[in-house]
Structure 1
Amino acid sequence: MNLSKVLPYRKQTVKSFFSFEFTALNIFMFWLTIGLVTAMFWGIGAYLVEGHHAYGVTRQHAWGLLIAMYVFFVVSSTGLCIMSSLGHVFNIKAFQIIGKRAIIGAIITILTGFAVIAFEIGHPVRMVIYNVLTPGLTSAIWWMGTLYGLYLFFIILEFFFLNNENHKYSKIFGLAGLVVGLAAHSNLGAVFGFLVARPIANGVFFPLYFILSAMVTGSYLLFLIYGWRYKMNFPPEVQKFMVTLAQVLGLLLAILIFFEIWRALTAIYGDMPERGDIARHMISSKNFLIGEVLLGMLIPFVIIVLSRGRAIKLMVYASITGMVGIFWMRYDLVHDTQLAPMLPLKIREYMAAPGLVEYTPTSVEWMIAIGAIGLAFMMYYAADKFFDLDHRIH
């Protein structure tokens, strides 16, 4: 069977695969990717030798950096899928240009997220087996794993038909991927929202917030993907798309800022134990003020407002700060949820009330988490080599 007829791809030799234009930026990205992937494998090796003792997590703070990084990648995947659907599912002309690049990005980021979580859950193979044999239908985490598996299956088929220029079936599977992806992602938010024992997380906020922040993340990634693809020299149709994308992103950021303000106000109002005090701690931290607010929201938002979305080159750079801010959103989400100790406030008269639960990621966790970005870079480079990702507008 001729594979190239089933799934059109560019044949590569070892020489052609590793050939690229020798610019300073390309050489920097090459060595950065090698360094990140090497770091990831070093971290994995340390984990395989030491087990969970290599991580900084404890019984009191059971979710750590790798959970945050998993959320970071799957949010990125869902965001790219949603933004891609605006084009070839809902036929918004300006977004039709992003089809294949956005979907291959969605596939790569969710695969990277799976790679990260595989070294956190302990027995990923056993998880897959018992996910089928003993499904926990009342478990949000069971639904998360099942729905994300279906989501990956649908977006792979979507890319397959897009790559074959079969827009009838790509639209069908694109819609299926969108619906299941939205369900999976809001369910991921519910994993936190269902935590009755964690008042700071419990409620309806996170299932909605996850969808909104996914669209913001997908928009940032599209700026970076197309800024890299065209080296800031954008053709007219791409430039038109990026102006439209900036304007959409501005609206999304305005709504996200609105969400965050009311989230803080409703958490602080009434000063409920383990909610008001944790909320005040969160919004006064550097991670929140510098990471989430300044880098993740304000810098891109101000650029969009002042330029009316037309400063697209500046937005590419602002999307780097935006993605850094998104990372801190995911880290704070996981860490701040577990700040309150799961202990009685006082069990003896002379016993001091417990303080907040401290957590510091170890070097092994950082190596796996940040190294996974290199894995995503490597897979995207390979996809760009093997497939024609410049989608034609129909």
Structure 2
Amino acid sequence: MNVTQILECRWAVVMVAVLTISRSVIGQENDLRPITLENVEPPPVIAPDEPLAKVFSLERTARSLDNAALHWQKTHTCAACHTMMPYLMARPAVNALAPQSAEVRQFFEEVVAGKREAMPDYTCKDVDAAVAIGVASAMALNDRWATGKLHPLTRQALDRMWTLQRADGAWQWPFRDTPPLKLNEHYGVTIAAIGAGMAPDDYANTPTAKAGLAGVRRYLSATKPVGLHQEAMLLWASVYVDGLLSADAKTEVTSRLLDVQRPDGGWSLASLVDNTNDPSLDREQTIKAKTEKGYSTEFLAYVGRDRVYQSSLASDGYATGFVIFVARQANLPASDPRLQRGLAWLKANQRESGRWFTPSQAWHTQHRISNAGTAYAILALDACGEIPSLRPLKPGGTR
């Protein structure tokens, strides 16, 4: 073999290697075959050191959402508030890129129809009301953004939700000590109000809903939010349910949310769930937490049932997406420089898997709140007109 032949041979080997790698990368990015319960694979471990995506990709996020929800459904058969419920809420935002999984929606419909349990392995007592709220609200928002029509089973789920409402306007809420979703009755009441208020076909003005929302107003007028996350949930609910907040109060809450924006443009969940100003909590522990090195610059504190936890002040996907989305619901323009900085943070901090990282709060360590955080990141981008959509964007940033 002469020199020319050797060089040609080496060049051919190099080109084969390049083409193989290229096809592999392109295949990973453009493989839009639907993920199903049959072919779903375990999602990458949720970790703070997952590399950032080299290129921002909404298609990758759509697949990440599908993968997380379907794998959870397959392995746990549970309508998890950190994964499957946020999936139903947010997934229609990227339906123009790839349709949402019919299997996740079918799971919820089968729960409402009595064909399966929502949380068969959950041992906590008095879970029925919380499940009813989560299932009904997730389906209502999915209807609003996917079809614009209220599905009969969604109406059935919402109507059942009211049958479990207490006389004080709240519901039994057994979930505790896992902020921001599993904290106390206040979260359950606001998400129920949001589900009813945002449900299509003017559901909120049905006699059943009007009676239930009157109870919601009683409870929320008598119960002060704990932390900025609960204030933000109340703000979101007030956009769709009259009588929850005055115009001035809406402006004040929006201002407080924007005030805790981090220097890099994002928001931190720690700023939204810090509960050390709650007078009902152990003052000795909270005072001690505030004297520790790094408090207010590197971390804030969350007072749990067993001890005080440090919550990192690093910007995260949940808080950034949630604040931008709620601010848009409150009609803050997408062009606002603070929201634009937040959007820039989201685009720069997507991970290789397509999701956004958010650290677990309190005693949890598996960071599954990242699944809900990815959902809110998508809702934020959609509310600001950053995602191609099959449905027009309305004032306030909702479809």
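Only the coordinates and a few stated rules stand behind these numbers; no lab work does. The structure presented is a predicted model; accordingly, all values stated were derived computationally and were not measured. Cβ atoms are built from the backbone, for glycine too; each structure is taken alone.
With FRET efficiency 1/(1 + (r/R0)^6) of positions 88 and 248 (r between Cβ atoms, R0 = 25 Å, to 0.05) computed per structure, which member of 1, 2 shows the largest figure?
Going through 1, 2 one by one, FRET efficiency 1/(1 + (r/R0)^6) of positions 88 and 248 (r between Cβ atoms, R0 = 25 Å, to 0.05) is largest in 1.
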*In terms of FRET efficiency 1/(1 + (r/R0)^6) of positions 72 and 296 (r between Cβ atoms, R0 = 35 Å, to 0.05), which of structures 1, 2 is highest?*
1
*Which one of 1, 2 has relative contact order in percent (Cα under 8 Å, 6 or more apart), as calculated from the coordinates, equal to 18?*
2
*Comparing FRET efficiency 1/(1 + (r/R0)^6) of positions 168 and 232 (r between Cβ atoms, R0 = 25 Å, to 0.05) across 1, 2, which is largest?*
2
*For FRET efficiency 1/(1 + (r/R0)^6) of positions 272 and 312 (r between Cβ atoms, R0 = 35 Å, to 0.05), find whichever of 1, 2 sits highest and give me its label.*
2
*Taking Rg/Rh (Cα atoms, Kirkwood Rh), for residues 112-287 alone from the coordinates of each of 1, 2, which one would give 1.03?*
1
*Could you figure out which one of 1, 2 the value -23000 for helix-only ellipticity at 222 nm (-39500 (n - 2.57) for each DSSP H run of 4 or more, over all residues; to 500) was computed from?*
1
